[in-house]
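Just below sit the structures, each encoded as structure tokens.
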Structure 1
Amino acid sequence: MEQETEFEFGVAIPGRILPENQWAKTGIKRLPPPGPLDWTAIFGRTAPVVLELGCGNGRYTLQSALARPEVDHFATDILPVVIRYATRRGNQRGLTNVRFAVRDAETFVRDYVAPGTVLEVHLYHPQPYHEQRLAHKRLVTPLFLADVHRCLAPGGLFVIQTDNPDYWAYMKEVLPVFFEFEEHTEPWPDAPEGRSRREILARSRGLTIYRGVGKAREGLSRTEALKVAKTLPAPTFRSRGPWCDLDALEREGH
């Protein structure tokens, strides 16, 4: 018999825990040396691939994999502890179309994803690094966006979200260079209470969520993307507001 649904902050975690004989193996204990990953070898089939970068405890990847069994999902996070929780939940739900791995988003996209091999890239609430001395660690830079553009198949989508208005203002400045970008002002219809743990927390504190979807610009070559990336500003904005405590709280829970 299936166990009860798990909850987090009163919101159900997608899927149910199956009997142990139906569990899957979703964790990749160690990535190979840098080089393009073979998605067919990893998943044992040929299917569209969706990436989630900075996946945390895997809420969105679990939801999408359950809703789209015909699509393979690869999710990464730099923190081993959250990947352990994500992997456990993926295993318990028997998700053969999911893999989790420990790796930071920047090097994963740059070093492990072959050009034009991904259907979608999802990035929810990248760390804004509020202290100015840490601004150089912010993920969303022109070069990172050029790498995301490179890995997307023609017409591929980049989905991004934050609760930091300063980060969002910067994103809106640089994203349209690489993507046909549109803001998404309403909650995602597939997850009205939140696609990520961070979104649920932020909304419980009354923070505004900024969402957008970009379609990879066609006709923008790798050479051109890198050239234009060098002309765009870095994310050196000053981050202000009531987000610092949420950053710590979001990472503590699983």
Structure 2
Amino acid sequence: MKIFDSHCHLNDTAYTRDLLPVIDRAKAAHVDAMMIVGITEPTSNRAIDIADAHPGCFASMGVHPHDAAECNEAMLSRLKKLTAHPKVKAWGETGLDFNRMYSPKEIQEKWFVRQLETADDLNLPLIFHERDSAGRFLEILTAHYAGSGCRGVVHCFSGDRRELNAYIKLGLHIGVTGIVTIESRGQDLRNLIPHIPVDRILVETDAPYLTPAPEKNKTRRNEPAFVRSVLMKVAAVLQLDPEALADITWRTTCQLFNVNSDN
């Protein structure tokens, strides 16, 4: 079994003291690949440093909607240059978050569109964040990719059936986190899983956040090794053999991020 954690933040300060053991535990759990996601310029640089030092680790560059107010053209230019590194395989995490409103709506939208344009220029798949945008995220995506299709993944999907169908129609993949393992909170997500084409499902941790069950009963900090619990729950919901699902999600994720699936 080979598992790809399609979204984690090993560049977070939560791993400053024990990054190597965290990566070792992931490998021991058959998590052979990890996408380390940038959300700011410093975390994007850190993602490259980690990916460069560890086989099976890859990096994405981007500015999270929470940090959109700090974005500017010079920053995007510097991030764009970083994508020349061979371990950089995606752009993001980018999108809209109208829940916590750390950046004003109009600023989020401006830099979301500019990052869509940047990813297009670089021919990189996108890692998307959406929360409580009341349809605006989908509206911008639909306008930008009208008739052309979009390569990317809606990270930590938490939408409804209508949104799910729209994302799939756009050509997007759906990122499933440890929420799927939580008895009450994950029920809606579990109900929607059978409506996702199996070759559009990616499994992820969003580590150090969203620790799945049963690990959440022992530790608050999530880590890539725990993505195995996400995979097992999705397999149970779909009534699929876990090894078969691991193979499908491995190849799907490798294809999306242009990673050699035979490694």
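Each value in this text was obtained by applying a stated rule to the coordinates, not by laboratory testing. In this text, all values refer to a predicted model and were calculated from it rather than measured experimentally. Cβ atoms are built from the backbone, for glycine too; each structure is taken alone.
Of structures 1, 2, which gives -9500 when helix-only ellipticity at 222 nm (-39500 (n - 2.57) for each DSSP H run of 4 or more, over all residues; to 500) is computed from the coordinates?
Matching structure: 1.
To which of 1, 2 does the computed value 0.98 (Cα Rg over 2.2 N^0.38 Å) belong?
1
Taking mean count of other Cβ atoms within 10 Å over residues 12-19 from the coordinates of each of 1, 2, which one would give 14.0?
Label of the source structure: 2.
Quick one: mean count of other Cβ atoms within 10 Å over residues 100-107 came out at 19.4 when computed from one of 1, 2, so which one is it?
Only structure 1 yields this read-out.
State the single structure among 1, 2 that was used to calculate Rg and Dmax of the Cα atoms in Å, for residues 92-179 alone, giving 12.2, 34.
2
When distance in nm of label points 7 Å out along Cα→Cβ at positions 84 and 204 is calculated for each of the structures 1, 2, which structure yields the highest value?
Of structures 1, 2, the maximum of distance in nm of label points 7 Å out along Cα→Cβ at positions 84 and 204 occurs in 2.
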